[in-house]
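Asker: The following blocks contain the structures, represented as structure tokens.
Only the coordinates and a few stated rules stand behind these numbers; no lab work does. What you are looking at is a predicted structure, and each value in this text was computed from that prediction instead of being measured. Cβ atoms are built from the backbone, for glycine too; each structure is taken alone.
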Structure P
Amino acid sequence: MPPTIAPDTLPTRLSMAILNLLLPHHRTTDPGPASAERFPHQLRQVADFVRDDAPVTFTLPAFPCKSPNPAKVLGHLPDQGERLSLGFLNTLCNEIERIYPPGARMVICSDGHAFGDLIRVPDEHIDAYADELRTLIGQSGLTRLSVFDLRDVFDDLPHDTRRAHLHKSYAPTLDALRAEVRADAHTLALYRGITRFLVEDTADHAGTRSALQRECRQRAYGVIQRSRAWGDLIADHHPRSVRLSIHPQPVGAPKFGIRLLEAPDAWTTPWHSAALRRTDGTWTLMPRAKAVELGRLIECDGRPSHFEQG
């Protein structure tokens, strides 16, 4: 008699193969590479899609808006950093389709409106950024990608009202979050990372640096509250999706941290930096103020796009 094959053998094998395509891009502060077996949450979620012969759906809260600090970015609209990142995500979905014909799709959950008031970015800049993302996706034929933001949930309400509804319905309490920061090393690292970004992104502070740091520590709690709220809202609207994150995530965490482009650390993103093309053709991200010292500015469609060495 032929050997009996367990019914879950194929979904498990395909799930591991799909996760192996993501692993080279894992964004984490943990040392060393990890095997697919160490990501049980993602393996189980992907296997659910495979059993149904359905496209794997990833949700990625990211691409909120450009940093308000002109020393870090070229402007308030997407540029080459976003173009490269969107292309990478679409290519990743195409690679999945090569080994799993139903393929994959990526829902970019643009979260700028969730905390725009806390990071001091005007809502009209956030609207323009997200709208340009949609335009880039359409013009570039990135058919695996779509954009989801608060306007898709609370269509006709003012931005402040949308944020209030989001916070009231989903955000953890401040006391609970403070307790978690004290007790959990990963949450503490996230809190410190967001505080650092807020300090760096406040370019026009008139007071002392210590006063700015105190203010940003308080705002960081609010950003995490809103980010958590946004994540829970996404889970309600995309309940089966495999959750990705642009923040570093420990091996085996429920969220899979993903690196979009090469950068000098695990926290740098295209919306906090400018893209630089090296002389060998490779790309990296860095603050605009540093990139301008290393390369010449390149424009695309009449707007600053990136820097090139040589």
Structure Q
Amino acid sequence: MGEEMLEETLANHRILSKIKPSVKLFNYIGDAPRIIASAGKQTLSPKEFSEIYGKMNKDKTMKWITELIRRGHGSPLEHSIYIFEITCSRVASHQLVRHRIASYTQLSQRYNDKYLRNMIMLAATKLGYENIEKNNIGEYMKILEETIDSSLSFWDMLEIIGEAFIVPPKIVKSNNREFLKQLLRSVKTYYSLINNGISYEDARFILPQAVKTRILVSMNARELLESFLPLRMCSHAQWEIRYIAWQLWRQLVKIHPEIFSYAGPRCVYMENRVRQQPCKLDEYINGKCEFIITRCPELVPREGIRKCINYASKDLWNSMGDEIIDT
């Protein structure tokens, strides 16, 4: 690969990172696995929790958590908390808050249009503007109109859009400029309404659901293991929240492999409930563990489950293909 092509590829990957959702694990109880294992043992032991906890070493922790997962004994898993921040579209945030055993704090769209302003500033730079006057709504509209009518490349347009919107993988794959222009037109209409005296809280109704938002989420290990990850890591989940779930799982398994190595889509959750000994997600993916269930909850037959999981784990923005699973 030539140097120029390499630079272009790296630039495109940088742009793709802007139009995708992101997840950042912010905080958690560091000793959660030991606490969970001790809580599990406490249900069977007459000893005080402090004594059980004091004698709970790493090997015993792994043994007890594995047993909790195998038996479906979920209440000890609730003695944990994981706090993470997600940047996503309003489409994904609406799905996210359906998980009720969690706490949410979301960026207000009534008072904050920072993402949109950042997009306009980048568009102005691409068009050669200098010294953009802050809060000049008329100038914002002019910049947006020029961007819509410009001959900027698809990737330049995508980079601009990525400041404020999540863009579906298929739109990127098809180089759909009209989709990007429609997003820009919606923002122009938004500022036109504001310029004509409409309040921010009313003007926002015109914005597409693709607009970015930030949301702080707190979940315990039980909600993650039994609900969020099984539902949202599945290949049948919507692509954006599926990407979020896999990114979150990759961060969780690094800090607490004792718990989250066994997490996965619903097929993995279902399989681990019927096996004599549960298997880790990686063991299913690499073939070290074979599925014994005849089909997954989404009716994918046993022989197609591994392929289905591999598809679900893909970053569709980077792989740009394989949209249809042949199971």
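Asker: Once FRET efficiency 1/(1 + (r/R0)^6) of positions 12 and 172 (r between Cβ atoms, R0 = 25 Å, to 0.05) is calculated for every structure in P, Q, which label goes with the largest value?
Answerer: Going through P, Q one by one, FRET efficiency 1/(1 + (r/R0)^6) of positions 12 and 172 (r between Cβ atoms, R0 = 25 Å, to 0.05) is largest in Q.
Asker: State the single structure among P, Q that was used to calculate Rg/Rh (Cα atoms, Kirkwood Rh), giving 1.06.
Answerer: Q
Asker: Quick check: 0.70 is what I get for FRET efficiency 1/(1 + (r/R0)^6) of positions 164 and 204 (r between Cβ atoms, R0 = 30 Å, to 0.05), calculated from one of P, Q. Which structure matches?
Answerer: Only one of P, Q returns 0.70 for FRET efficiency 1/(1 + (r/R0)^6) of positions 164 and 204 (r between Cβ atoms, R0 = 30 Å, to 0.05), namely P.
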